[in-house]
Structure P
Amino acid sequence: MYADRIKNLPPYLFAAIDKAKQEARSRGVDVIDLSVGDPDLPTPEHIVRALNKAASDPSNHQYPSYEGKLSFRKAVADWYQSTFGVQLDPQKEVLTLIGSKEGIAHAPLAFINPGDAALVPDPAYPVYRTATSFAGGEPVIMPLLRENRFLPDLDAIAPADARRAKIMFLNYPNNPIGASADRSFFKKLVDYAHDYDIIIMHDNPYSETYYDGERSLSLLETEGAKDVAVEFHSLSKTYNMTGWRIGSVVGNADVVAGIGKIKSNIDSGTFGAVQDAGIVALSSPRSVVDEIRKVYQYRIEILYKALKDLGLELEKPRATLYLWAWVGGSSIEYAGRLLEKTGIVATPGVGFGKYGEGYIRFSITQPTARIEEAAARLEKMGN
C-alpha cells in the first residue's frame, strides 16, 4: 500500500515514548515529561494581542503570498541586522516559512537528485535525514562526538563523499546535545563548503536561548558564508510560539529562490495574521526575551545539579532547552528505568541517531515547580 519512502522510515521512537507515558499514567503515576522541546511558557501577551487585531483584518482572510509579506521579510532582515550585524535583502535573501521544519523538509527537493548525497550530523533532529531520503538522496553521516566538542570532523569526511554531496545540514546551538559552535569552526566550515561546492543548511532556532550572557552566533556572521549557506530560523523557541508555525530561511539568494520555488508548488504560504504578529514579535524589546531566558537558565541550573549529583556525565549547555547526559549502555533501557523509578520521561539518545546511543536528553520545558520536583525525585533515585 505504502510507497518505499514510507516503508523505509525508521521506527518513530517518540511514538513509543508516548505509549510508555500513557501506560504509566494509566497506573496512576504522576508523570513529569522532560522528553519534548515545546516551551511551556505562554507567548508574550503583546504578540497575542497583535494576532487578535490582525485576524480581524479582512485582507488577511485571503491566500497569502508564497514568499511571505514583504513587511514580515523586512522585519526578519531588521532583526538579523540588530541581532547579528548581518545585512539581508528582504526581497531576495529572506523567505517566510510555515515554521522552520517545513522549510528544512522541503529544501532537499530543490537541490538533491536521486543518488546525490547530503552530509547529515548524527545525533541530530531526524528531519534532516528523512528530508534527504524523501528527495531520493543518500544521507552521509557526520558523527558528533564528545572528543571533538560535538562538532563534525570535516577532515574525517571521505573526499569522495564530499565531492558528491550537494548539501550539508548543521544545527548550532544543537538539538539534542546543547553544544555550540565558535567562530573558528564556522570559518573552517565555510571554507570547506567553498572547496567542495556544498550548500550549508544551518538550522538555528535556538540562537536566543543562550545562557551566562554568552550570545550564540549566526553562521551568516562568517565572512563568505552567504556565498554557500542559508540559515533557518523560527519564532517558536525565541517567543514561545511553537504552535503558530512561522519562521524564515535567509542567506544565499539562489538557494532561497530554490526553496521558494518548491514551496510555491506545495503550500499556500503562512497565514497573514500570524505574519503580522510575527512582525510585532521580532520588533519586541530585548527585555522580553531576556525574561524568558532567565526562567530557562534557572531551570537548567536546577536540573544540571540534580543530574550531576546522580553521577551522570554531562556538560552544562551554553544554549538550547536541553541537557545531554551520558548514561552508558542502552539509552532506551535507561529511559525505561528512569520512568519506572521516578515517573520522569526523558528521550533516549538513540532516537536521534546511532551516535546518540548511551545518552539521554532532558528538556526543561515544564513549569519550574515540575523541574524542581523532577530534581527532588532524581535525588531520591540516587540515595
Structure Q
Amino acid sequence: MKKICIFLFLMFFSVGVVKAEEIVNLAENATSAIIIEASTGEVIWKKNENEKRPPASMTKMMSMLLIMEALEKGTITMEEEVTASLRASSMGGSQIFLKSGEKMSVNDLLKGIAIGSGNDATVAMAERIAGTEEAFVKMMNDKAREIGAKNTNFKNSTGLDAENHYSTAYDMSLIAKELVKHEKILEFTSTYEDYLRKDSSSPFWLVNTNKLVRFYQGVDGLKTGFTKEAGYCLTSTAVKNNMRLITVVMNEPTPQMRNGETTTMLDYGFNMYSIDLILEKDSVIKEAKIELGKEEKVQIVPTEDVKILNNNNKEKRNVTYKLKLDNITSPVKKGDIVGKIEIVENDKVINVISATVKDDVEKAGLFTVYYRNLKKLFAGF
C-alpha cells in the first residue's frame, strides 16, 4: 500500500536523556531490580534486569492480565459465578480457602487474587477461561512472547516454585506495563482490605500483601511474591505528577527490605524524572484526503497520549515526529488504524503510536461522487 509520509517538525523539548547506566546505588540487597516509566516504557534504572529467577506470586500479574482481557472481550463478566474445582480448592500456599464446588463471582475471585494472592482463586479463574490450568499457562506464555517478555517461561498460573518457571525483573516490568493499561484492575490492587463471603456466617478478611498501597502515597498496585527459592519479590506501581512508575525487586532477604528498597526506588524516580506530553490523544495533527468519502477530508489523531520522559538534570532533547499515512478509503470509523506516528530523536525512532481518524466517515453516494467529478471537470476550463 502506497504510503504518504509527512515529516512534521515538533520542537525542542526541555527533556533529559535517560541513561539507565548511571551509577546509582539502589536495591542493594535485591538480586535484580528495575525502574521504568509506564507510558513510554523507558528504563530509568536497572540492576541485573535480565537475570532469570523464580518470580513467585508476581506470576499472577500475567494471570490477571489475561483475566482483564477476557473481561474486555466479554468472554466473562464480573457478575458471573465460577465453580471451584477439586484441583483449585486443593492448592497450597496463600489461598482464600475455596471449597470444591463453591461458587464465587469473578469480581470476588479477582479480589482474592489481587489483594490476597490466592492460589486457589487463580487456578479457578484459569480453569474458567481456558478449561484447564495447563491451557491457561500456554496462553500466559504466548502473551509473554507477544509483549516482548523473551526471558520468561511459566509452568503454572500461581507462581509456586516449579522447574523451568522463571522470569526477569525487566520482563516483570513489561507485564506490569501491560496490566496497568487495564485501569479497572487498579481498583483491586489498590485496596488495602476487604471481605469475601460478606453475607455468610464466616466472612473472610482480605489484607493486601502489598503494604505500600497503604503507606506510600500514590501506590495503587501491583503484586508481591515470596517462596523460599524466589525470596521476597515485589512489583510496585505509583502515580505522582501525572507520571506512573513501575518498580520490580527480586530476591530481597526480608519483606521489610523489599518494601524499604522499593520505597527508595520510587523516591528516586519521582525526584529525578518527569513527563512531558508531546501529543494528546484525539488531538488533530493533520487533515488528510479520503477517497470516496461523504466528506473529502478527515482529521487524523493519535490513538493515545504521546509522552517523553525527562531527566530533570540533563540537557534538552531534539524530538520530532513523522506521520506516515496509508491511503484512506471510506467508509472509515474512529479507532480504525490509518497510519502511524513515529517519535524520532537524533534520526532514531524511539516510539511508534498508531494514528486513527477523529470521526467516522461514511461512503459517499453516487450523486455526490458524480457531482465532485463534474466539478473537477469544469474547474479545468
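What follows draws every value from the coordinates through simple rules; no lab data is involved. Worth saying up front: this structure is predicted, and the values here are computed from it rather than measured. Cβ atoms are built from the backbone, for glycine too; each structure is taken alone.
In this comparison of P, Q, the computed figure 20 for relative contact order in percent (Cα under 8 Å, 6 or more apart) is attributed to Q.
Starting from the value 5, 21, 26, 22, 15, 7, 3, 1, 0: which structure in P, Q was P(r) over Cα pairs in 10 Å bins from 0, in percent calculated from? Among P, Q, the structure yielding 5, 21, 26, 22, 15, 7, 3, 1, 0 for P(r) over Cα pairs in 10 Å bins from 0, in percent is Q. Here distance in nm of label points 7 Å out along Cα→Cβ at positions 42 and 146 has been calculated and equals 4.1, so which of P, Q was it run on? Going through each structure in turn, the value belongs to P. Given a value of 4.2 for distance in nm of label points 7 Å out along Cα→Cβ at positions 34 and 90, point me to the structure among P, Q it was derived from. Structure P accounts for this read-out. With distance in nm of label points 7 Å out along Cα→Cβ at positions 98 and 330 coming out at 3.9, pick the structure among P, Q it was computed from. Computed on structure P.
A value of 21.1 for mean count of other Cβ atoms within 10 Å over residues 130-137, calculated from one of P, Q, originates in structure P. In this comparison of P, Q, the computed figure -13000 for helix-only ellipticity at 222 nm (-39500 (n - 2.57) for each DSSP H run of 4 or more, over all residues; to 500) is attributed to P.
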